[in-house]
Structure I
Amino acid sequence: MSISRQFSTPLGSARRFLHTARKTSMTKKKLVTYPLCAGQQELWDMERRFPNRGLYNNNAAWRLPRDISPGALRRAADRVGARHPAWRSTFHEGEEGPFQAVHDGVLADFREISAAEGADLEAILEEQASRFVDLEHGLPVRWILISIRGQAPVLLLIAHHIVTDGWSAVTAITELGMFYQEETGGARADLPLPARNYAEFIQEQADWLQSPAGERERRFWREKLSGPLPMLDLPTDRPRPAEPSFRAECFPFAIPAALQRGMRGLAKDAGVRPLTPWLAAWFVFLRHFGGREDLLTTMPVAGRGQEYVGVLGFFVNIMPIRVRCSGADTFRAFLQHTAHALDPVLFRQNRPLPPLSRDMDESTFLSLSQTNFSWHDFNYFGRRDTPLVTAWGPMSDLWHVGGMAWELLRYWHEPEETDICLWIMNLPDNQYGILQYASDLFDRATMERWSGHFLRLVEGTIKAPDNKISQLPLPTETR
């Protein structure tokens with residue numbers, strides 16, 4: 001989700017809606033309803049601006065064992081939904097603003113598709129993933145089991161971004177596996193209900209935004225984002241269209257083991273977080289291709305405290321990071337500069353960016369939507385002896401779910417308003433990269449070329465971190 005929308009929508013009073021009763025078309029029972037959080041409000045506004053286009057259908061797909069039981073998998077999906085109100089909610093526009101209604105006793109939207117031998121799996125995945133999710137009249141999450149004759153089945157999870165994020169997806173798949181194991185006669189899924197719920201998160205967020213601490217945050221971000229923000233002059237393959245499609249494609253690329261070790265060594269020697277050398281290299285890369293020394297990128301952060309770790313919902317925050325990258329600086333010095341810029345952002349990661357739209361113009365929104373850096377750390381999930389996700393080749397994942405091994409076929413994908421994003425996938429036993437790019441602007445061949453340039457730059461920072469940035473191995477390819 002672009003940070004431009006995160007700034008653009010004011011949050012209404014939560015107290016007037018929380019725990020009130022309304023009726024919806026799905027059921028005649030009185031329902032528990034509550035308002036939308038700041039991020040949900042922005043997604044709701046975008047859905048109404050671009051209706052019936054499936055813009056925010058986050059999705060991922062896994063290859064399952066051939067002997068999977070569809071009935072047990074369906075029952076497991078029902079139990080995941082029963083635990084999490086956000087995944088059995090509908091969304092509506094009321095007199096005082098939009099609200100979400102929680103439906104009890106609703107089974108999961110679980111579908112099965114059978115296809116003849118030789119059917120095009122990728123075409124089926126793409127067609128299903130692009131289907132509109134009707135937030136007002138249906139559930140925001142779909143489970144689709146695809147069986148092609150002669151092949152192992154595939155599970156496609158589609159969840160509207162308004163009720164999920166990457167952390168929620170990992171949690172849901174973990175719980176699905178545990179429930180499946182119990183449904184097929186295995187170990188009991190001993191999962192206590194989360195101590196907190198999403199409605200409490202919304203209330204806490206609203207209270208905080210209206211508090212003195214929330215006002216201090218407004219002042220902090222106004223200062224950080226004051227004045228004209230940098231706009232990169234990235235060399236696109238096509239001009240920017242007047243009406244963007246928001247379609248994004250992914251180009252995965254392997255990171256050699258020597259570079260993985262080298263970047264960990266740089267971080268250790270500098271006393272910074274493991275992600276910081278990668279972020280610093282990304283800034284150097286953007287400096288070269290974007291033609292600016294004043295740089296700004298955004299980074300998604302979990303947006304949830306420890307008390308909400310097991311809750312499914314939309315928590316993620318998109319945070320801006322701004323640095324000055326001079327060619328006269330050494331990479332080692334710039335690494336420390338990047339760490340100093342990153343620290344206050346991560347300190348604030350569990351709090352939403354206050355709505356600042358009245359202070360921002362369209363050029364500011366565009367600057368905040370150009371680039372993104374995303375650090376996907378799967379080391380947080382699973383146990384040290386049995387991690388949830390491990391490497392399956394140099395650029396793919398194997399998910400250990402309910403005593404089974406599921407091969408990830410389709411990355412957790414979402415439409416993007418940013419022009420280009422760098423993902424670093426940090427597995428317990430491997431790292432690889434993904435360039436996610438706006439297909440309106442870039443070709444896949446460009447991303448293949450740029451990934452090679454980026455890896456050569458990384459190699460140069462490891463070999464000679466005391467070289468000036470202007471001396472690092474950057475491509476002769478110009479803007």
Structure II
Amino acid sequence: MRRISCQKLARLASGSATANAFVTSIVVDSRLAERGSLFIALAGERVDGHDYVVDAFERGASAAMVAKSHFNRVRGRLFEERPLIVVDDPLTALWQMARLYVEEHKNIVKIGITGSCGKTTTKEMLASILSQMGKTAKTPGNFNSSIGLPISLFEIDAESEYGVFEMGIDQVGEMDRLLSLWEPEIALITNIGLSHIGKLGTTQVTAKEKSKIFSPALKRAYMVENSPYAPQISRWRQHSINQFGLKSTKGVGQIISLGLQGWLIEIGREQAHLKAVGQHNLINALGAVKVAQDLGADPSQICAGLEAFSPVEGRSKVVNGSVTVIEDWYNSSVDSTSSILDYMVNLPWQGRKLAVLGSMKELGNLSEEAHLQIAQKLVAAKLDDVYLFGKEMSSAWSEIRRLGGKEHFFYTNDWETLQKKMLEETRGGDLVLVKGSRAMAMERLVPALTSIV
């Protein structure tokens with residue numbers, strides 16, 4: 001984010017600033033505040049950001065945005081005068097600021113990415129390629145929600161030629177709201193699956209809601225090849241669909257698996273070493289390549305961008321050591337778990353292959369069936385040992401016992417028991433997959449596993 005004055009932000013938000021200051025980042029969590037931060041005090045279901053304004057300033061925040069109704073209370077708690085932007089409602093103000101800020105940058109190529117999984121990795125790959133062509137603004141991390149997107153849009157500056165932003169949804173109607181801030185002219189749907197199905201209801205609803213990203217303003221729409229939803233989405237949105245994948249992304253020559261080192265991809269007369277494991281990440285890369293090609297990227301730019309890509313923490317990232325860990329703990333669904341398990345099964349490896357899987361969340365009424373599918377997949381995979389954790393994984397454990405696969409499996413709903421068991425049984429030379437939904441915080445295992453000698 002470029003340096004912006006509080007006075008300008010106040011004008012964009014139809015508010016007023018008690019004093020001027022310059023900010024270089026926007027946060028809604030006071031624990032993330034630092035020098036240059038604007039802390040926006042949002043009122044949530046459980047906590048009210050106005051109670052944390054003092055904390056944000058103590059951590060170095062340069063300014064805070066507060067509601068008029070809380071202004072006197074907040075100011076009374078401060079030990080000295082601090083710059084405050086006063087608005088009717090901070091969330092509404094954040095949205096208005098972002099919308100008007102984007103309108104100031106009319107020449108940027110607007111790109112949006114959505115899908116059930118793979119959004120962040122695809123965004124990072126595409127942004128890395130486009131950065132070889134011109135300055136590219138992108139979603140930091142996975143700030144893709146109704147709060148994350150408006151904050152992300154301030155990554156744009158006057159020199160930005162391309163903007164690549166994730167547009168994640170888990171509710172009906174949410175894409176409509178995101179489109180009011182960022183209506184892409186180029187949009188890509190990675191896939192349609194069960195992620196967030198608990199709130200969206202069915203994959204049909206998921207497809208309909210996510211496909212709204214193919215809005216009337218769109219110039220080019222992209223989906224993975226052979227998607228069963230593509231014909232229906234094309235009819236719904238009245239857009240022709242450009243496919244990407246092993247058959248549909250043109251100009252791609254030989255592709256060689258390098259195991260845990262990723263892939264070697266030939267594009268034209270150039271080659272790129274893609275440091276991302278698994279077939280799913282290869283497909284993500286081919287989506288990024290397809291979009292970049294259509295925007296005029298040449299093979300050398302594409303390969304340079306793929307070479308520069310680094311795996312995102314928690315998303316199929318390999319951590320080497322005496323024990324090699326595949327960190328895939330950021331999210332989990334039937335599709336993503338099946339994909340990484342297929343990769344594990346087919347990967348040449350001299351030592352043992354282990355998997356520790358936390359529950360898959362936000363699946364609603366489909367939760368039990370989804371965990372049964374994973375159980376069947378695990379029994380067929382024949383890994384050396386599998387450790388299951390979480391309440392929902394009890395369904396998988398019951399199915400595994402029914403299928404007679406109990407010998408190499410362990411289940412617990414207690415974190416300390418899981419960690420103790422893993423540390424007792426994991427040894428040097430093992431390959432361990434750590435995966436689960438974000439709520440399971442499976443990353444807690446990684447430091448202990450990588451410390452084994």
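No value in this document is a laboratory result; all are computed from the given coordinates. Just so it is clear, the structure is predicted and the values come from calculations on it, not from any experiment. Cβ atoms are built from the backbone, for glycine too; each structure is taken alone.
Here is how the numbers come out for the structure above:
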item: Top of I, II by FRET efficiency 1/(1 + (r/R0)^6) of positions 248 and 392 (r between Cβ atoms, R0 = 25 Å, to 0.05), largest first; result: I
item: Rg and Dmax of the Cα atoms in Å, for residues 280-375 alone from the coordinates reads 15.0, 47; which among I, II; result: I
item: When FRET efficiency 1/(1 + (r/R0)^6) of positions 112 and 344 (r between Cβ atoms, R0 = 25 Å, to 0.05) is computed for each of I, II, the largest belongs to; result: II
item: Per distance in nm of label points 7 Å out along Cα→Cβ at positions 32 and 320, the highest-valued of structures I, II; result: I
item: With P(r) over Cα pairs in 20 Å bins from 0, in percent derived as 24, 52, 24, 1, matching label from I, II; result: II
item: Ranking I, II by relative contact order in percent (Cα under 8 Å, 6 or more apart), the structure that comes out highest; result: I
